[in-house]
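Asks: So, here come the structures, one by one.
Values in this text are rule-based calculations from the coordinates and carry no lab data. From a predicted model like this one, the values you see are computed outputs, not experimental measurements. Cβ atoms are built from the backbone, for glycine too; each structure is taken alone.
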Structure P
Amino acid sequence: MDTIFALASAAGKAGVSVIRLSGSKAADTAAKICGGPLPVSGRSLRTISDQSGQPIDEALVLSFANPNSFTGEDVVEFQVHGSVSVVSAVLELLPKFDGLRLAEPGEFTRRALENGKLDLSQVEALADLIDAETEAQRKQAQTVLSGGLGQLAERWRTDLIRAASLIEVTIDFADEEVPVDVTPEVSDLLSGVINDLQAQMAGVQIAERIRTGFEVAIVGEPNVGKSTLLNALAGREAAITSEYAGTTRDVIEVRMDLAGLPVTLLDTAGIRETVDPVEGIGIELAKKRAQDADLRVFLTEDVDAIEFALMPDDIVLRPKADLSDDCDRAISGKTGQGVDQLVADIATILKARANTVGIATRVRHRDAMKAAADRLLSAQETLKRGPEFYDIAAEDMRSAIRSLELLVGRVGVENLLDEIFSSFCLGK
């Protein structure tokens, strides 16, 4: 394959910029522009020069021999001074050498996948780690990047191969007396994998929320202080406030880091009967977003007036505490009364949910695990029908194994790769 190169650090002026090469010609090309051979693996301080011998910059050069590199190929990294002109000069120099070209988005990571340095779940986790904005997102991505999901999938796969092999031995010796009934062991192996799969599937929705953000909707009638509360929580004037009812027509979103969790606060239109068609659209949208939200904060004087079925974690508060002497379960975005307690309550509820998350983090993971679990449940039922149906049970197990291989990218993922890697930057 071609030797590829790209700027691996952020574009623009910086203290240091990193330019990465990967491929069979990386070491030779680096030696040509650095005035001599580099250590096979290690670091050295070299002057980078153009093809006429004119110096471009003095750089720290790191060498990684295959397969002990990120991509599994020979890799060289130039740590140059972060001048726009220095970086441009090096990037303009490299394609002048035969066999070198600019990397495509995510191509370094794609080569790591193809060379067995990462599995598909780790590739996705690397993308998540790069995009992580909160501590919870970082921890979740790091867990998967360390290979946790791949290790689980390999354990499940090993158990299923054992179960399938036991059944297939029984099939092979169907005309002979098999000394041991393997059905109990096979059933135990299948039950263990099914239980693990179901536990992981249950946590995917929360894991998705940690990746994309929990939604917390502020809901109530018009002019109860929803926008004022949103501004208080956001610490800025994110929503227009006025004494006139119906000011908010659309759903206003504010993203924030709340106790290490990504949270999107939703300020919705006031819920009421209206003849204004535009306000009506806003109210219907408010109802839908509130219904779909992970948590709702209701501002109301009358709990019975709430149009939604209250969920166990929903928070109900009395609005405009600054205008009342009764402070019980009351809040005021204007004065800040009760705001800190609301933040603490939201954080407590969402942290409790986050604690239920497993290692699987994406809908794709859940779909692959569900396909495997469905086949295994079918295999369990087929086993109960007797030895004459064992061949069908064995095929169900093999199908489940293929689903788990799809989970970590061993088979059948070519149609996913372009979409996954398109989100990466050039230097990854």
Structure Q
Amino acid sequence: MRKVIQTTGVTKPNSRRDSERFPLYRHKSGNYAKKVRGRVIYFGKDRQAAFLKWIEQRDDLLAGRIARPKQETVDITLSAACDALLCQKQSLVESGELSLRTLKDYRLTVKRLIDHFGPQRFLTDLRPVDFMPFRAACAVNHSAVTTGNILRYVRAIFRFAYDQDLIDRPIKFGKALALPSQATVRAERNERGPLMFSSNEIRQMLDGMKRTAETGEAAHLSGSSPVLRAMILLAINCGFGQTDCSRLTFRHIDLESGWHTFPRPKTSEKRRCPLWPETVAAIREYLKIRVTPRDSQLSDRVFLTYSGLEFVRVKQTDVDGESRITPIDVVGRVFVKLLKKLNMKRFGVSFYSLRRTFRTIADEVNDQPAISLVMGHSAKADDMAARYRQSISDERLKVVSDYVRNWLFGTC
């Protein structure tokens, strides 16, 4: 009867008759060895230990990689993994590759995780069933879209831990962190209604309106301020959002010719759009009262607050040794006040709804490439036509712009 050694589920004979089935050979030095990719590799003199070492390094050696010793699994706590992620994200903020607003979203997600699981919970102990109560807690008081955004950040945090070798295997979520279905998102949107304004509502924002008061007397409600009027016109004329208005620079806008070429700050996609006479007039009216910027770096900004600061910015402060990030959106705040005064405020609508309105009306022109250039939408990866398209004529852009202008100020 032959002697058989059981190792990691592999049967190895110890007899000369079965030596062909044993992958290593005895070198004259006494070591067990194997020739791999033209090079002799030694695995030591102990037969069983040499075989185990070969099994451990086999994949690296056959692939031509440097064989690395097997690393033992090291447990890392949720708090330690999150600290590593936030440190890396902070470095991206300092290099200008990540916004402070996104860093704040990561911090809020980290807080949610630690509050739920505890800071000393080992990542390797987490199972799909552990995430089910967490997901249910995230969905409380949040829309399906917001819940989906939170879950994407959670997935990114655990993916970071695996990519950085903080854990030796990816965390399994199963269906526990499944994003809300598109049916759920559509149902919420259908219940909420379209997030856009009518042409009459936008005209009322710009110029004010007359409303009968409770006493029966006619009361006139004033429209937007000069700066907000200019921004509203840019939003419906060019599809601008709050950040677009806040970061617009003089070098990207020509009031004489009536064009802007301001790239989209979010994606750096180029944009080009003709400015309506109403938009140019509103910007010129605002420039009469524009204040001196508090910081010389803001000297090229078209719009500044009465304090000489950006309208949309992020404030970072240290409170009790902890860094706090506070987004400040003066445009959105002032716009909501205007909507409330005009009795137009409803759930979900904001300054960004003007951009949605522009896109909705402009789509009637049925010139998607021209509309995308106006809005700064990037082409899809599989859009071969966009790769070959080198330019779009100004005439096509004027058609899009004029159609929306006629919708707003005309009879349609």
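Asks: For Rg/Rh (Cα atoms, Kirkwood Rh), find whichever of P, Q sits highest and give me its label. Intermediate values should be presented prior to the final figure.
Replies: Values: P: 1.11; Q: 1.16.
Going through P, Q one by one, Rg/Rh (Cα atoms, Kirkwood Rh) is largest in Q.
Asks: Quick check: 12 is what I get for relative contact order in percent (Cα under 8 Å, 6 or more apart), calculated from one of P, Q. Which structure matches? The partial results should precede the final answer.
Replies: Working: P: 17; Q: 12.
Source structure: Q.
Asks: Given a value of 65, 38, 25 for Cα extents along the principal axes in Å, for residues 22-165 alone, calculated from one of P, Q, which structure does it belong to? Don't jump to the answer; show the numbers that get you there.
Replies: Values: P: 65, 38, 25; Q: 73, 38, 25.
The correct label is P.
Asks: While we're on this one: Taking 1.6 as the value of distance in nm of label points 7 Å out along Cα→Cβ at positions 286 and 302 derived from one of the structures shown (P, Q), identify that structure.
Replies: Numbers: P: 1.6; Q: 0.7.
Computed on structure P.
Asks: Follow-up question, since we're still on this one. Could you figure out which one of P, Q the value 21.0 for mean count of other Cβ atoms within 10 Å over residues 102-109 was computed from?
Replies: Numbers: P: 21.0; Q: 17.8.
This value belongs to structure P.
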